[in-house]
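In the part that follows, the structures are each spelled out as structure tokens.
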Structure 1
């Protein structure tokens with residue numbers, strides 16, 4: 001009996017050690033980014049590198065926010081506007097759209113739903129050239145509205161899929177009872193179904209925020225001025241000169257870019273997990 005217990009304890013210790021090692025491996029780049037943001041410029045490229053900085057300073061933050069007449073603040077403002085605009089536009093469309101797919105049978109419903117989901121399977125890289133030409137003709141290239149529309153197009157299908165399944169998992173008796181009581185479809189959706197699916201809505205918000213806030217490729221291609229570029233493109237351009245990279249600015253900007261995502265996820269983590277486990281389950 002004692003031998004079995006010792007084997008179990010040894011096994012548990014081994015498993016915990018593996019988890020600790022893996023956690024350290026995954027967290028080390030984040031740790032290194034944070035400490036680099038607080039190092040003096042002379043210490044960043046010093047060899048051998050120090051795991052704990054000899055001195056901590058806010059010089060990198062001061063340099064980041066003052067260089068280029070404070071253009072980094074413009075990058076943050078652009079990112080906030082584009083991300084919030086994308087979230088609002090997508091939610092405005094996906095909620096009634098998902099509700100109709102889940103509860104309002106009509107001709108061609110399944111075909112339309114399949115066509116919407118098929119967008120997920122199309123590599124966005126294959127659409128960059130036609131989208132570039134389209135935005136140029138519509139005079140939306142290098143505008144926040146143009147980028148919001150592109151983000152919404154690519155992010156919307158997954159959110160429709162998740163919200164449609166969330167609506168569909170609720171008992172249909174709720175919908176039928178509300179109809180008998182004289183409620184219309186819009187009222188049923190807003191007053192009954194939507195409050196019951198808040199976790200899935202929150203999951204969509206987090207999904208949209210993470211993808212919109214951290215996007216690089218789409219913003220890099222469809223923006224060409226500091227008035228539109230987001231924070232990720234700004235960090236890439238702002239920290240690089242012709243033959244060198246200012247790793248202090250790059251890491252400091254990365255720290256600032258990470259913080260909103262981490263805070264949002266910590267606050268809404270409970271709803272996110274619940275929404276992903278209920279709304280993203282395939283029937």
Structure 2
């Protein structure tokens with residue numbers, strides 16, 4: 001029995017094997033990432049595959065953004081994944097974390113799910129977090145303001161991946177509005193993770209509130225820019241819960257959208 005076949009065994013066996021491999025850091029980073037044996041595999045997935053796309057397009061520097069930093073564990077985790085990916089691919093990864101710094105604002109209306117979130121949740125100790133961070137830059141303030149001036153103040157490398165963890169409809173909509181900036185600031189396809197779209201019996205997320213509503217309204221307002229589920233993940237034999245939270249942003253009119261990036265040879269011999 002090959003090693004790969006072990007991961008098709010029942011859930012408990014797979015989970016134990018994955019935990020062992022994660023703790024012992026067995027195998028290469030791409031292998032551990034492929035089976036979820038890394039911290040926050042959803043974060044690693046978007047960083048790694050966004051970087052691979054960037055290299056196929058000839059980019060040597062990209063940006064990755066986290067919207068909703070809170071205590072900062074996610075941003076620190078992004079630094080880990082960025083370091084691992086840079087060991088494998090000849091490119092540099094810049095990281096930016098957007099947050100109010102003061103926790104959640106007051107929910108604007110029902111679309112921000114006030115039955116689930118309260119003002120002040122997820123406060124940040126900015127000084128302590130900055131002392132822990134290596135490369136990531138904090139962008140603090142109301143996202144409606146910081147997003148509007150981000151490109152002017154930072155002139156970032158093209159954005160290749162985005163983590164959306166703002167919880168609210170209103171904040172997520174403001175973050176998605178950044179896709180209206182000049183195309184030079186983005187890859188033609190951007191890997192995205194949305195934290196608050198599956199949930200629990202308490203959150204009961206739906207298409208008419210929260211992050212899901214922000215996605216629907218963005219798609220409706222942009223004929224040539226769309227956020228779509230990552231169907232290739234959902235078609236896998238073993239579907240991890242976070243696969244449902246991965247979306248790909250497509251800019252169909254981006255000047256690099258049609259550039260050939262496939263590594264597959266479609267030629268099939270007769271015999």
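Can you say which of 1, 2 returns -10500 when helix-only ellipticity at 222 nm (-39500 (n - 2.57) for each DSSP H run of 4 or more, over all residues; to 500) is computed?
On the way: 1: -23500; 2: -10500.
It must be structure 2, since only it matches.
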Suppose Rg/Rh (Cα atoms, Kirkwood Rh) works out to 0.97; of 1, 2, which structure was it derived from? 2
Thinking of 1, 2, which structure, once mean count of other Cβ atoms within 10 Å over residues 83-90 is computed, gives back 19.9? 1
Re mean count of other Cβ atoms within 10 Å over residues 27-34: value 16.0 computed from one entry in 1, 2; matching entry is structure 2
From the coordinates of one of 1, 2, relative contact order in percent (Cα under 8 Å, 6 or more apart) came out at 17; that one is structure 2
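Laboratory data are not the source of any read-out in this text; all were calculated from the coordinates shown. Not measured: the values here are computed from a predicted model. Cβ atoms are built from the backbone, for glycine too; each structure is taken alone.
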